[in-house]
1. Check the numbers for distance in nm of label points 7 Å out along Cα→Cβ at positions 228 and 244 across P, Q and tell me which is largest.
2. If FRET efficiency 1/(1 + (r/R0)^6) of positions 4 and 124 (r between Cβ atoms, R0 = 35 Å, to 0.05) computes to 0.25, which of P, Q did it come from?
3. Out of P, Q, which structure matches 1.09 when Cα Rg over 2.2 N^0.38 Å is calculated?
4. Have a look at P, Q and say which one yields -25500 for helix-only ellipticity at 222 nm (-39500 (n - 2.57) for each DSSP H run of 4 or more, over all residues; to 500), as calculated.
5. If mean projected area of the Cα convex hull in nm², for residues 108-259 alone comes out at 10.5 when worked out from the coordinates, which of P, Q was used?
6. Where is Cα Rg over 2.2 N^0.38 Å, for residues 12-147 alone largest, in which of P, Q?
7. For relative contact order in percent (Cα under 8 Å, 6 or more apart), which of the structures P, Q scores highest?
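Bear in mind these aren't lab numbers, they're just calculated from the coordinates by the rules spelled out. Model, not experiment: these values are computed from the prediction. Cβ atoms are built from the backbone, for glycine too; each structure is taken alone.
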Structure P
Amino acid sequence: MFIFEILKAVLFGIVEGITEWLPVSSTGHIILLDEFIKLQASEEFKSMFNVVIQLGAILAVIVIFWGKLNPFDPKKSPAKKKATWELWFKVCAAIVPSGVLGVLFDDWMELHLHKGIPVAIALIAYGVAFIYVERRNAGKRPRISKVWDIDWRTAILIGCFQCLSLVPGTSRSGSTILGAILLGVGRSAGSEFSFFMAVPTMLGASAIKLLGFLTSGASFGFGEFVLLAVGTLVSFVVSMIAIRALMNYVRKHSFSAFGVYRIGLGIVVLVYFAIKAILA
């Protein structure tokens, strides 16, 4: 029944809305969810669906941070408008490395690494990295505490860390926030810059995926359009909650708990797929 497919789209939207912003890998969770709950649609549509529902998550960032992101705000002074434009230029420069590598290697990554075992390994590896970096930086005062103070060099280096997220299971937000912390950026400022980088990054990824789907000769009917709309809407609503929750969390806590979660989930996934391979 179609109602069950809508409920599945709701579940995918919830998972996307939560995991896109938490440093736990949205792609990894979506791949794992698809292992147990499959949409009754073509593989081409599902591949496009899993990326395009990120548009809802992007809209949440724009709504929440509209005051900071809008360079045309009449309430801003000329200096603040200039700072906003400069922030956008830094964000656009930061996404270039991952954008270039994404165009070159996305198809290869999807073909070879969008699988349970690689996702599990990435979950565990970066879980360990989060715990190590947080312990290494414990008690240290960040060099940069406000997103406005992120300089060009730091912005581009954070963008280089985003390249790591091309591997499923890594986490786009996780790799950029981790990189920001290593570069001396505070958790809140690093998280905000990571969120801002997500806007052009995910817009580009969604546009490429949707265009590739349509130019391949594939199409979707009204039912599939409804599934895409539902997943995107739910992703937006859940992202609004998740982003605010994460920003409140990082003001008082480290990311170590997410590292523990990643390691635990990675071990479970590794065991599951190992047993599945043995029984196959």
Structure Q
Amino acid sequence: MPRELQPYEVIERSLIKKYRKQLWNPFVAAIKRYELVQEGDRVAVCISGGKDSMLLAKLMQELHRHTEVPFELKFLVMDPGYAPENRRQIEDNAKLLNIPITVFETDIFDTAYNTDRNPCYLCARMRRGHLYKQAQFMGCNKIALGHHLNDVIETAVMSMFYGAQLQGMPPKLHSKNFPGMELIRPLYCVKEQDIVAWSRYHDLHFLQCACRMTARSDEPGASKRQEVKTLLRELKKENPNIENNIFSALHAVCLDTVPGYKSRGVAHTFLEGYDDAPPVSE
């Protein structure tokens, strides 16, 4: 008679069974397409306590268990000043999901809350720096964040609407301030709706945004992203492929047809080499 599975084992099995098409396959596709994990890597999976980072941790565990590419995993939780109940929720969920977390503390919430301008931006920058530093201290060469496909397309739309540029969110990047460190986004091809469906199926309750700044009605970052979310949701009613189309467009930018672009911080114009370029169809 087969033994009864532990709750975390049931959740793990669902990733490669029930949600294989929605979660496991796009996760593995991103790992391979963007070459996110290589032999000998030591990856610090950064866990905020939300649904995205918790799912990322479980998927990375499954990858580590099944891959033929040897690499190491660490699971890193930064406490930026959580209320005790929020800290406890993260720890309880990590125990439920069998994720061996390492927690370290900072005072980021206090610092960001007391700034006059764009505390969300400051908080994000400070979080990233602390995560890089702690991961490097633990001997890791990469940090993995839980940004998903919807984050990618929302960022692109926001950059056009509010930043007057077309700027994406790359699947990986080298750290400027921490040499030898990289940031990877293994959920790059996973849709948020499928993450929500998975968490609801297992009746999992993850931490929502536990930041004091969310109570500020004048903080622009969160409200602008919510505007874009609402817009895309409305557009999806008329065009169900809108998310896939935007995502695909980011992989197929036709530089020959745009008047200008930036590469590695240098601005370029279509006039460069214009007279030497072959004619294109009108």
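1. Greatest value across P, Q: structure P.
2. Working: P: 0.55; Q: 0.25.
Traced to structure Q.
3. It was calculated from structure Q.
4. Here the read-out was taken from P.
5. The read-out was computed on structure P.
6. P
7. Details: P: 39; Q: 20.
Structure P gives the largest value of relative contact order in percent (Cα under 8 Å, 6 or more apart) among P, Q.
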